Structure P
Amino acid sequence: MARLLMLHTGGTLGMQPRHPDRALALQDISPAVLAQVPELAHIAEIETEALFNVDSTDMTPSHWEAIAKRIGERIDDVDGVVITHGTDAMVYTACALSYMLRNLPKPVVLTGSQRPLVDPRSDGRANLVGACDVATRGINEVSIYFNGMLHRGNRAKKSSSFDYSAYSSPNFPPLAQMGASFHPRAAVPVPREGDGAFRVEGGFDDRVVSLNLIPKNGAPVLDRLRGSGLKGVMIESYGMGNIPTREEIVGDAISALCDEGMVVAIASQCTHGEVDLSRYPGGRLAAKAGAVGTGDMTTEAATVKLMYLLGTLGEPERVRVALGRPLAGELTFE
């Protein structure tokens, strides 16, 4: 039988019945999961460990680093890792782990639920069973399993707070689908680096802000960031990364931030597609001002990557170059 490590970090899965604002005590989580889903014993030998019990909206880079460190300590002992996690900010953790866990030799699968595990209508049982199943199948990257679909973690988005199919992958095909049988999909593998040896690497700089560009308000908001001590700014702009051009004040504001040593990156408010700053005048103006595009990364993947590169590389010009190159399959690169 395969051996799995299940790490609990919090979320709806462990909430108590009739008290959606209360979670099970940390020491009760692991026994409760195994008791509620006894069929897990037919899939693998599962060792459970509760790292912490926090709502995913309270996750911070220090939590990401703690999870990565624990995986690094235990990866040689098991055949795969399953992480139970709150759904709201699960993709941020998945992105962070994908960047830190270099040359990952085993599957790391995040899952959770839209309803507590103890609820009769919970989706948690099926998600746990599916996540543990796919964690034994040698898909050696960080992924999210939900409602029969396995997505690359740094390509996923939470697209519904209601539907049990909570996640989508707008710019990359699912890694696998679990129905009456298991159907892996052909996908570009995560690139390996150097000698291919596994390592946990890097950290995060949280002095990053993400903001939506809206009509007539871009430059004033960006101007307020001057002198703030921020190291990175992610602008969710229009279409393929366009900013207003009739008056160049948004471009001037971006240029001023870059002159202060900030890395300004351009994402898109569109769910599907890519940022191409060379396509239209608005994008070319942003690039001329010193901004860098994020390709077809999700905003979540791009923002966490910016935090990671700032915390790991530090120097702004190195960060700008590295932002446009894939680390863990988060970006289509030709």
Structure Q
Amino acid sequence: MIEREDILMPTRKWHCTGIATLAALTTLSALPAQAQTHYPARAIRIIVGFAPASSNDILSRFVGLRLSERLGQQVVVDNRPGANGIIGAQLAANANPDAHTLLLVTTSYTMNPAVHKLPFDPVKAFAPVTPLGSGPLALVASPSFAPNNVKDLIAFAKAKPGTVTYATAGVGGVNHFGSELFARVAGIRLLHVPYKGGAPGLTDVMGGQVNIMFGSLPLTLPHIRSGKVKALGVSSSKRIAQLPNVPTVAEAGASGYEISIWWGLSATAGSPESALNRLNKEIASILAEPEAGKRLSDIGAEPSPMPVAEFSKFVSAEIGKWMRVAREANIKAD
């Protein structure tokens, strides 16, 4: 910094100081390029807009740990549950655009615009990095709930319209869409009970406070295996290896029903392209490892990386698709 007395110094000293100042400014102007070359420069935060123990949280922690090992910087998962992930997304949208803050995005992220007025533009506010994986939902019920299969559930709901309750991770998310689409296909009415995350919703299903839930396999599979909930069906078009004896919802009584969930990572819009490509490359390598394939398979998901540009188009297409589904199925915020 040039002090006031320096201004009064002889011309020769001013000339030298000017050269030094110019050199300093030149060095500063080069810093962004250097920072991009050496990304990441500090710890990376992954914001998860749902409660701990949810499928979003489980995948974020697994990928975050492996990413930390590869990048040489700590990767911290920051749970910010509420409003079906919108609270966490807004926080990430307002972060510095340097790719040191990431957002765990899911199918629910692309469904929110169909039923909510968002405080950010879901397309322009973020720079998609890569999908992590995808998989079906499981229709699970409380052990104390009388119906033991989809056909009996539909008959029970028709006999008592609006009394069968279903839990979700929030209004407008994949659990909500999945349940309402099921009700529409089956010709029944269900009662929505939203939570701040899938885990607390499933806890109440296990306890019998809520009857059913369409939950992701990373969330529901351990509890299906332990007998804390019973699986009535899976939302995929075919039966899955993790639950070979559980029929699809379509074959069990709701013909034509199918829905899936995916998970991915995005950075704040304006983040350096070099950083996005670095993350994309490293995560693709992680997902290609046998350990990752087995880990995701164990929780009912499949690795599904894709290039940055392709994932960006996919997210935009998903938003458009769920806007159409919401209109056709008359899915609205409660």
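Only the coordinates and a few stated rules stand behind these numbers; no lab work does. The shown structure was predicted, so the numbers you read here are calculated from the model rather than taken from an experiment. Cβ atoms are built from the backbone, for glycine too; each structure is taken alone.
Some observations on this one:
- Parent structure of the calculated result 16.5, given that Kirkwood radius over Cα pairs in Å, for residues 87-230 alone is the read-out and P, Q the choices: Q
- Which of P, Q leads on distance in nm of label points 7 Å out along Cα→Cβ at positions 63 and 287, largest value: P
- Parent structure of the calculated result 1.00, given that FRET efficiency 1/(1 + (r/R0)^6) of positions 71 and 111 (r between Cβ atoms, R0 = 35 Å, to 0.05) is the read-out and P, Q the choices: P
- Label whose coordinates, when distance in nm of label points 7 Å out along Cα→Cβ at positions 143 and 183 is calculated, return 2.8 (choices P, Q): Q
- Origin of the derived value 19, 18, 11 (semi-axes √(5λ) of the Cα gyration tensor in Å, for residues 215-318 alone; candidates P, Q): P
- Computed 32, 53, 14, 0 for P(r) over Cα pairs in 20 Å bins from 0, in percent - originating structure among P, Q: P
- When relative contact order in percent (Cα under 8 Å, 6 or more apart) is calculated for each of structures P, Q, structure Q gives the greatest result.
- Source structure (of P, Q) for helix-only ellipticity at 222 nm (-39500 (n - 2.57) for each DSSP H run of 4 or more, over all residues; to 500), computed value -8500: P
- Mean count of other Cβ atoms within 10 Å over residues 95-102 - structure with the largest value, from P, Q: P
- With mean count of other Cβ atoms within 10 Å over residues 191-198 derived as 11.1, matching label from P, Q: P
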